[in-house]
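*Asks:* Multiple structures are listed underneath, in structure tokens.
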Structure I
Amino acid sequence: MRKRKPKKRIIQPDPRFGDQMITQFVNNLMLQGKKTIAFGIFYDAMDKVKEKSGEDELEVFKKALNNIMPGVEVRSKRIGGATFQIPREIRAERRVSVGMKWLIKYARARSGKGMAEKLSAEILAASKGEGAAVKKREDTHKMAESNRAFAHFRV
């Protein structure tokens, strides 16, 4: 028998925008429990986004995240000695967290000075529908599409 599901933790909204999603993003961005530093990096990046785009930084960030969030993913499953990549729909909460993690991962992989600079560049690229994180989403969707024949195996 399974244990009951753990309670969903309530995330406090961030001080500047009053948005829970931003706190969740900062929590993913944070290294070694240094939340103040993570908030500093994020807000610096948002200032740079506002400066470069001339638009509302929160809108640009949300647009970027929407362009990154995947709708489907592939999961591996062994069936009779062969491993199949089985496409699955992603539930809403996981879509958001996967999108955030990709954005952070590809921002860290960028070349540039300082994390704030790299993050702002990745956010701007993603909001225009380009950049490594958006490419990752398209690759994931392509992989799910090409393995659609195995969808009847469902994990």
Structure II
Amino acid sequence: MIELVLVCHEDLAIHFLKVAEFLFKNAQNCQTVAICEGEHPDEHKAKMDAAIKAAGQSGGPILILTDLFGGTACNVSLPYIKKDKVEVLSGVNLAMFIRAIQWRKRFPDIGLVELATECAKYAREGIRVCSQGLVLSSPEEGKGKKGKKNASDSF
């Protein structure tokens, strides 16, 4: 199974993991790394080394999910990339993390880059400006009024 390591600023990774555990009751094989304000770069490296070591105990590949491309969390993750062993996927959101958990269980033989690609695709598809493209009905419509309103008409 592909191991997951979430590397995010402050407590974001911990909160993503809490939500996943709420939804799945057991989000196993997930490590978190919090990149906190005021920490020395040596602390970041020590945290990363510990997370990668813990994730690597299974011998499987590791997908590192980071919050912001170009940010410290991503930058401290990049040196760990190893072809077919460790991949970094930036821009993590909850949809991406959930997809990673679901697909690595559902497709145990999925490749590391294939899983990262699927997660990125799923995350992009889940981003919506909800007032565009949705048709909402107002309470008055149920009383015989014809036509549909869009979200901006409801306010």
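We did not get these values from a lab; they are worked out from the coordinates using the rules stated. These figures come from a predicted structure and were not determined experimentally. Cβ atoms are built from the backbone, for glycine too; each structure is taken alone.
*Asks:* One of I, II was used to compute distance in nm of label points 7 Å out along Cα→Cβ at positions 52 and 68, and the answer was 2.3. Which one was it?
*Replies:* Working: I: 1.3; II: 2.3.
Label of the originating structure: II.
*Asks:* Can I ask one more? To which of I, II does the computed value 31, 20, 13 (semi-axes √(5λ) of the Cα gyration tensor in Å) belong?
*Replies:* Comparing all candidates, it corresponds to I.
*Asks:* Which of I, II yields 0.35 for FRET efficiency 1/(1 + (r/R0)^6) of positions 44 and 124 (r between Cβ atoms, R0 = 25 Å, to 0.05), as computed?
*Replies:* Of the structures listed, the value fits II.
*Asks:* Matching task: 21 is the computed value of relative contact order in percent (Cα under 8 Å, 6 or more apart). Pick the structure from I, II. Please list the in-between numbers first.
*Replies:* On the way: I: 25; II: 21.
It must be structure II, since only it matches.
*Asks:* Same structure, new question: Mean count of other Cβ atoms within 10 Å over residues 20-27 computed as 12.9: which structure among I, II?
*Replies:* Going through each structure in turn, the value belongs to II.
*Asks:* For mean count of other Cβ atoms within 10 Å over residues 76-83, which of the structures I, II scores highest?
*Replies:* II
*Asks:* For structures I, II, which has the highest computed value of distance in nm of label points 7 Å out along Cα→Cβ at positions 92 and 116? It would help to have the intermediate numbers written out before the result.
*Replies:* Working: I: 3.4; II: 1.4.
When distance in nm of label points 7 Å out along Cα→Cβ at positions 92 and 116 is computed for each of I, II, structure I gives the biggest number.
*Asks:* If we compute distance in nm of label points 7 Å out along Cα→Cβ at positions 28 and 132 for structures I, II, which one ends up with the highest value?
*Replies:* Working: I: 1.5; II: 4.3.
Looking at the calculated values, the largest one is II.
*Asks:* Still on this structure, please answer the following. Using the calculated result -12500 for helix-only ellipticity at 222 nm (-39500 (n - 2.57) for each DSSP H run of 4 or more, over all residues; to 500), pick out the matching structure from I, II.
*Replies:* II
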